[in-house]
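Participant: Please find the structures below.
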Structure I
């Protein structure tokens with residue numbers, strides 16, 4: 001997402017499946033160790049490759065997918081820490097507890113606004129964290145909440161065979177598909 005502005009923004013999927021190919025500029029306060037290359041970014045994003053790959057396999061076109069689906073990040077913010085080889089992405093659930101309350105409040109408000117506008121039948125949390133935040137945030141909305149395995153290579157469940165088949169089964173079992 002940091003490179004493309006698209007949740008799970010694997011650049012080849014954004015270009016080929018989503019058919020987006022606009023220039024992406026540097027943000028005003030870019031992290032000095034994370035240059036924004038946009039759709040020219042050379043490194044792939046396994047989570048996005050898996051997620052958008054599943055949707056392309058099932059729906060064939062982005063237009064067909066978006067007739068009944070929408071993808072939004074619970075927390076459309078990026079957090080970085082220092083790793084062994086430079087800056088690393090830090091997910092909201094890994095932030096120090098002292099920071100999470102105001103961040104979750106902002107992200108909860110964002111999620112509530114999106115759900116209030118779109119009025120979906122289902123919310124599908126991609127990973128346990130997203131599902132938990134949806135359950136805690138959307139209790140007063142009439143929306144069904146499901147969850148699927150996160151496509152990240154850091155998730156052991158995602159690495160046990162075909163992630164797309166696993167998630168298709170989860171969505172079918174929960175009545176989403």
Structure II
């Protein structure tokens with residue numbers, strides 16, 4: 001949306017909200033910026049459209065953040081390497097390792113075990129443990145098509161069982177508003 005005229009973005013933001021509310025028969029309270037791309041003008045349009053909050057795709061955060069630019073903790077996405085089926089295995093290593101490099105940096109900054117980066121489930125578990133110790137919000141997101149494509153349903157279910165057993169309070173995006181600044 002950052003690459004289209006603001007008037008077109010406004011129409012899409014307002015129109016999608018109206019369409020979803022008509023289809024669902026209930027209010028749509030939270031917006032997610034396509035591809036996580038946002039700026040101050042889009043944030044103002046989302047607020048003016050009547051959304052209570054909006055989420056980008058920034059990761060490695062445990063604070064909810066600004067109401068119209070909320071970040072997340074983790075994406076349900078394969079680690080340690082980004083799968084790129086259309087690229088030969090010996091090509092594109094820099095692209096394949098982007099999620100791992102970003103995760104490595106975040107792990108080091110927070111003092112989390114680097115060994116957890118061997119796979120997505122141990123990585124996510126390390127973040128859950130960290131939030132339980134220091135406080136904050138573990139905010140997980142993912143695309144169902146990617147979870148399916150990369151065979152991550154079992155890992156996601158295991159993490160959700162672990163979260164349920166931890167006694168944390170599960171919430172959906174619009175419920176995070178009470179923690180947003």
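Participant: Taking 3.3 as the value of distance in nm of label points 7 Å out along Cα→Cβ at positions 33 and 129 derived from one of the structures shown (I, II), identify that structure. Display every interim value, and only then the final one.
Facilitator: Values: I: 1.8; II: 3.3.
Label of the source structure: II.
Participant: Assign the value -11500, calculated as helix-only ellipticity at 222 nm (-39500 (n - 2.57) for each DSSP H run of 4 or more, over all residues; to 500), to the correct structure from I, II.
Facilitator: Going label by label, the one that fits is I.
Participant: Still on this structure, I have one more. Kindly point out which one of I, II the value 3.3 was derived from, the read-out being distance in nm of label points 7 Å out along Cα→Cβ at positions 25 and 81.
Facilitator: Answer by label: I.
Participant: A value of 0.99 was computed for Rg/Rh (Cα atoms, Kirkwood Rh); which of I, II is the source structure?
Facilitator: Matching structure: II.
Participant: While we're looking at this one, here's another question. Can you tell which of I, II yields 17 when relative contact order in percent (Cα under 8 Å, 6 or more apart) is derived from it?
Facilitator: The read-out was computed on structure I.
Only the coordinates and a few stated rules stand behind these numbers; no lab work does. Remember, it's a predicted structure, so these values are computed and weren't measured experimentally. Cβ atoms are built from the backbone, for glycine too; each structure is taken alone.
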